[in-house]
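Each reported figure results from applying straightforward, stated rules to the coordinates on display, with no laboratory input. Since we're looking at a predicted model, the values are computed, not measured. Cβ atoms are built from the backbone, for glycine too; each structure is taken alone.
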Structure P
Amino acid sequence: MAFQCQRDCYMREFDTSVVSCCPAELKYEINGKKETVKGFNIKLEDTILFPEGGGQPDDRGLIGTVPVLRVTRQGAEALHFVGSPLEVGQPVHLQLDWERRFDHMQQHSGQHLITALADNMFGYKTTSWELGRQRSLIELDTPSVKPTQLQSLEEAVNEKIRAQIPVTVQLLSIHDPAVEKVRSRGLPDDHAGPVRIIDIEGTDANMCCGTHVSNLSHLQMIKLLGTEKGKKNKTNLIFVAGNRVLKYAEKSYSRERSLVSLLKTGPDEHPEVVEKLQKSVKLLQKTNLSLLRDMAVLIADSFKNNPRRGNFFSLHKKEGDSEFMNIVANEINTEETVLFLTAGEEKGPGLFLLAGPSGPMAEMGPRVLEMLQGKGAAKNGRFQGKANSLVRRAEVEDFLLQYCKQLASEEECVEHLINHQ
C-alpha cells in the first residue's frame, strides 16, 4: 500500500478518519535530553504524514489541533504518536509541516541524483546515506574521491537540475521483470504491496519509499561540501541541497562578517591572521606554564621556611592545573603535612589534590570527594581528581583542619591558609 503522502508528495492538507487509538510510549528529545513520553499511537485510513524510512526522517504535523510527535511504519500501516486520544471512526483533518517535508524531499531527491551520477561517472557505488539536520552524507564504496572528481560531479549534478528533468513514481508488482533492472539496496523484511520506483528521467531508476520532488528544478541547487574518511575503506560525501544551500551561504557570510570585525582584516587574510594568533597563544601558554612552575616552587619554599608552619597547608589557584598542584605537593613533605590544593573557578568546577600520610588519606579522601561532588583516585598517599563544584571548598578546609588537630596537640597544630584568587 502507498500512503497519500507517497501518491502526492506535495499535498499539505488531507481529510481522513481514525481507525484505531492505542496507549503507547515514546522516547522523545526535550531540551536536548531524551525522556519517555506517554501518549497514543493513532492509525488512520490514510495519511499525508510520511513515516520514517529509506533514510528519510518522518514528518511532523497536526491531526486536527493535536501535534504529531512521531510517525513510524508498521508493515503496511503508519502509526502517528500523539499526546491526546482520538475517537475511533472520528473524521480528522491533517496538516503537514511543509517546510520540514520539502527540505527532506530536496535532500532525498538530491541524494538519488548524486548517487546516480557518482556511479555513472566514476563507478562509485552508494552503500548508505544519512539525512542530517543541517547537512547530509552519502557513503561511497571508494577509499577516496579526488578534488577534480568532486568538482566534475557537482557541475554535472547542477547541470541536470538546470535541465528541469522530470521525476516520476512507478508502482510495480514485486514479480515484474522491470524490478530487477532498477537500483536497489533491497526491500525491508515487512514490505507489503507494490514496489515503488523513483525515476529520474534518463538518469536513474531506484526503489524507494520516500517523498521526492516532481522535477529536478525544485532542488534549486546542490553544493558538495567535501569528503571525509568513512568506515571500512569508504568515503563520506557531504552535501546540502535546495534551501539548505541558501541557509549555508547566509551562515557563512554572517560568520565572515563577524571575523572581519574581530580580526580587522578582509576575508582573504583570515587564515594568515589566525595562524599568527595561534602561534602567539602557544608562546603565551608556554610562558605561563613556566611561570606557574616557578610559582609552585616558591609557594612550597615559603611554607617550608615558615617556622610557625603547622601540619596543614591549603591553597587555591584559579589559573593552576594538575602539574602546578603536583609540583607543590612534591616540594612539601606530605608524610608530615596534609595538603589540600584546588584550581579553577572559585564557585564552579575545577581540579583538586589531597595529599598526606597514607592512613589519613584513605579515610579523608572519600569524604572530600563527596563534598566536592567530584571523581578521583587515590595513589601513593594522594587523592586527585575533578570537582564538579568548589562551592564547599571552605567546608573541606574546616573538615581537614579539624582532622589535623586530632593528629597533633592543639599547641602544635597551626592552620596555614593561602588563598590566591
Structure Q
Amino acid sequence: MSRLLTSPIISSVMSLLRPLLLDVIPTIQQTAALALGRLANYNGDLAEAVVKGDILPQLVCSLSEQNRFYKKAAAFVLRAVGKHSPQLAQAIVQCGALEMLVICLEDFDPGVKEAASWALGYIARHNSELSQAVVDAGAVPLLVLCIQEPEIALKRIAASTLSDISKHSPELAQTVVDAGAIAHLAQMILNPDAKLKRQVLSALSQIAKHSVDLAELVVEAEIFPVVLTCLKDSDEYVKKNGATLIREIAKHTPELSQFIVNAGGVAAVIDCIGSCRGTVRLPGIMMLGYVAAHSENLSMAVIVSKGIPPLCACLIEEHEDHIKAAAAWALGQVGRHTPAHARAVAVANVLPTLLAIYMDTRSSEDLQMKMLPHDSKARRLFVTTGGLKKVQEIKAEPGSLLQEYINTINNCYPEEVVRYYSPGYSEILLERVENYHPVL
C-alpha cells in the first residue's frame, strides 16, 4: 500500500470496515478484524488511522464476547497498532485493552493465549511505564504459566514477552523473578527448538543484567555448564544470546566471573569468538573484557585460555568499527594490570594493528578513543614495543589528515619523549656532545 494514500481515502476505508466488526456473520467480523490488523501492521500512519477511527474500544468490548477466531484477530489488531510507537501503545492501554488481553491469557485455546501474549509484548517493549502497565494488569503470573504449556509457539511468545517486561528496570525484572520465571526458563535452555532457546536466553539476560542479586539468582538456577552448549549451537542467534547471558553475569563481580571461569565459560566463549563472524562475536568479546577487568588473576585466566589471538583476529577481520572498538577495549583490559599482562598483549603483535586502525581515516572516534589517550599502561606499552618510534618515521604532508592523526598520538606523550624517538634525534645529541666544551 502506498504512503501516497490521502487521509480521506484512509478514513473511508476505516469507516467501511468498522461496521463489519458488528456483522451478524462471524466470519465477516473476523475478516474485517484481520483486514484492519494488516493495515495497521503496515505502517504507523495506518495504525494511527485505526486509533482515530474509534475502532479500538469496539475491538476491546468484543474480546470478551466473541469466539476464539475473533479473539485472535482482535489481538492481532492490537499488536499491529501497538508495535509502532509508545504513543500508539498508550492508546491501547487507555482504551482498557490490557485487562481484556490478560483475560485472553487464561483462554482454553493456545492460539488465543499466543495472540494475547504477542500483543502484550509489543506494548511492554517500548518503555518502563508501558511495561509496568502490563505488569499492573496481572499479566506476569499468567505468562509464566504460558511458558509451561506444551505448545512451542506459545512458549516462544510468552518467553519473549517476559524478556520485554524485564529489560527496562530491576523492579520490573524482580516482578518476573517473583512469579517464578527463572526456574522454568532455565529448564528450557536445552530445548531443541532454536527459536525458543533464543527467547529463553534473552529473557534470562534481561533479568541478570540489572544487579548482582538478580544475576546470582539466574546462576543459582544451575544454568552452568548447560548454557555453554548454546555457544556451539548451529543457530547464530542462540550463540549470540548465550554469550550475552554469560556477559551480563560476568560484568557484575569478580566472584561471578570466577564462577564462570571455573565452569569453563571463558574457554567456551573464546572458541565461540573464533568460530563465528560479525555481531555474533560482540557479546563474547565484551564478556572477555569484563572478566579481565576484574583482577590480575582473571585477566591471566583469559590469557592462559588463549583469549588474545581471537581478539586480535577481530581487529583484523571485522569491518564494523563498534566490533573493533570492543576488541581494542577488551585487549586493553587484559593488558592493563602488570608488565606480564602487557607483554602477553605485545607479543601477540597487536600493537601495529592498533596503530593502523588508529591512523585509518575511516575509523570512528569511538574506536580511536578506546586506545592511547585514556590508558597509561597502553601508552607505556606503545613506547616500549617501538610503536611511538614508528609513528615518528611516517612522512606526512604538513596540514594533512595523516599529520593530524600523528599529532593526536604525539599529544598523548611529553614533548621530550616524542623528540627522543624522532628520526635523527640521536645524531643531534651526538653533535651536542661533540660541540660541548666543559668548564674545568
Structure R
Amino acid sequence: MEIVRSSRRSIASVIDSPPALSFYRSAPSVEVRLEEFELYGIDRLKVLKGISDGLSRGRKPDEMEKLVNELWRANMKHHDASEALNKDIISHFVLRLVYCRTEELRKWFLSMEATLFRYRFRLEGPEIQRALMTNFNLPYKPLSHAEYEGVKEELNQVARSIGASNSADSMFYKVNFEEVPELIATRKVFVHKGYAYVAMNQVVSLVVTQFRSHLSKALALTNRKWMSSIRDLEKDRLTPIIEAMSSSYLGPDYSKPKESAELSLKDIDSVAHTSFPLCMRHLFDKLREDHHLKNGGRMQLGLFLKGAGLSLDDALAFWRAEFSQKVGQERFDKEYAYHVRHSFGKEGKRTDYTPFSCQRVISSPAAVGDHHGCPYRNFSEENLRAALRSMGVAERPMEEVMEKARNRHYQVACMLTFEAVHGCSCDTGVNHPNQYFTLSQKALAARSTGGDRESTV
C-alpha cells in the first residue's frame, strides 16, 4: 500500500511554530497513508460543515454545544485514545492545507475551527481548562488576593450576573479590555482603567481569541509555503486531493441512475415546477424559453435529471426536442447527442459523471449569457425575489431567504425556500439539488396520502 512518505515535508514543514500539540502549534512528524490523509480530512470536514450549518440556522449556544459533541463523537472518536489524538492533529493540518489557499477559504476555516475549539474547551472542567491554559503558555495569570480585595464588590455583581453566588466562587483573570469585546458587549465582565476582569467560566473567550490569532497567522504562513513549493512538489499526489477537498460533497451518492426511472418525460414539466430546486428550475425554464443552454448549463441540468431518474433514452429525447427547435435535429445528432450519452458513461472513457452538489453549483463561475450556478449567489435581489414569488414563497419567509442569501448562506436560503414551498421542516438541510428533489417528492407524496403537512422530512 502506498505511503505518503513526503507527508512530513508536505505537512509538518509547512508550519514552523513552537510545540503545544493541543493548540495545533506543530504538525506531528509521522508518516500518513494517502487514504488516511484524505479520510481524516473528510471526517473533520464533516464536523466543520455540520457546525457551519448549525450556525447558519441560528442555533442557540446550548444547542451548538450538543451539536458539536455529537458531530465529534460521530466522526472523530476512536477507541484508542492515542489514535484519536493523532487523528485530531493530522486532520487539522490536512484541512489547514486545504483551506489556506484563498482568503475566502481561510476565513471560513478560521471561523469554524475557532467555533469547534470553543465548544470542545467548554466541555472540559475548570481544572482541565486551567491545565490547558498553562500548556498553551497563554499570557494570563489569576487575579492576586490584593487586587481581588480592591474590586471585590464589583466582581460580586459580575458573579451574580453570570450565575455564581459571589465572586469568591470564581477565579478571575485581569486582561486588556480589547481582548474580550464579546464579553464587554454582553456585560459579563467588570472593566476598570483599561482592564477587564474575566471569571473562570468566561475564560473561553480569552483562549479562543489566542487560538484565532495563532491560527490566522499560521494559515497565512501555510499559504505562502503552499504557493511557493508544496503545490508543485506534490502535484501528482497530494495536490489533487487538497484542491478537491474544499468543495467535497459528503452526502449520499447521486451518480448512479435509478434502476427504475423516477422522472418520466411526460411528467417532467409538472415535476420541474413542484420539485426542482431554484437552480435547476431556472435552467429548465431558460431551456424551454431559448431552446438552448451553454455547456455549463447543459452539464448542471443534464446530470441533475440523470440523478433524478431520467433514463438515457428519455434524456436524448428531451434534449433533442428542445435543441432541434434552435439548431435542427441533424446538428443536434452530430454535435450534442454524443455529450448526452457521454454523461451517462456510454461514450469516451465511459466515466459515470456525478450530478453537481450544492457546493459545486455555488462555486461554478457563470459569465454573461450563462444560466448555471446558484441563483441565491448570482441573482440580483430583484431577480431573486421575482424567482421566489414564482415558486410560491410568501413575503415573510422570503425575507428570511433574502437575509441568508445576503449573508452568503446560500444552502440555508435554499432550505428555507424548500420549507416555505412545501410547508414542512427540512432538518437535514439541503446539500445537493438531487436531495432537494427527493425530499420534495417525499413531501408531496405524504401530502397526497393525507400525511401531516407540518411533518419533518
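Structure notes:
- If distance in nm of label points 7 Å out along Cα→Cβ at positions 40 and 312 is computed and equals 5.6, the structure in P, Q, R: Q
- Each of P, Q, R could give Cα extents along the principal axes in Å, but the derived value 116, 53, 34 comes from Q.
- Given 24, 59, 16, 0 for P(r) over Cα pairs in 10 Å bins from 0, in percent, for residues 200-263 alone, calculated: source structure among P, Q, R: Q
- Source structure (of P, Q, R) for helix-only ellipticity at 222 nm (-39500 (n - 2.57) for each DSSP H run of 4 or more, over all residues; to 500), computed value -21500: Q
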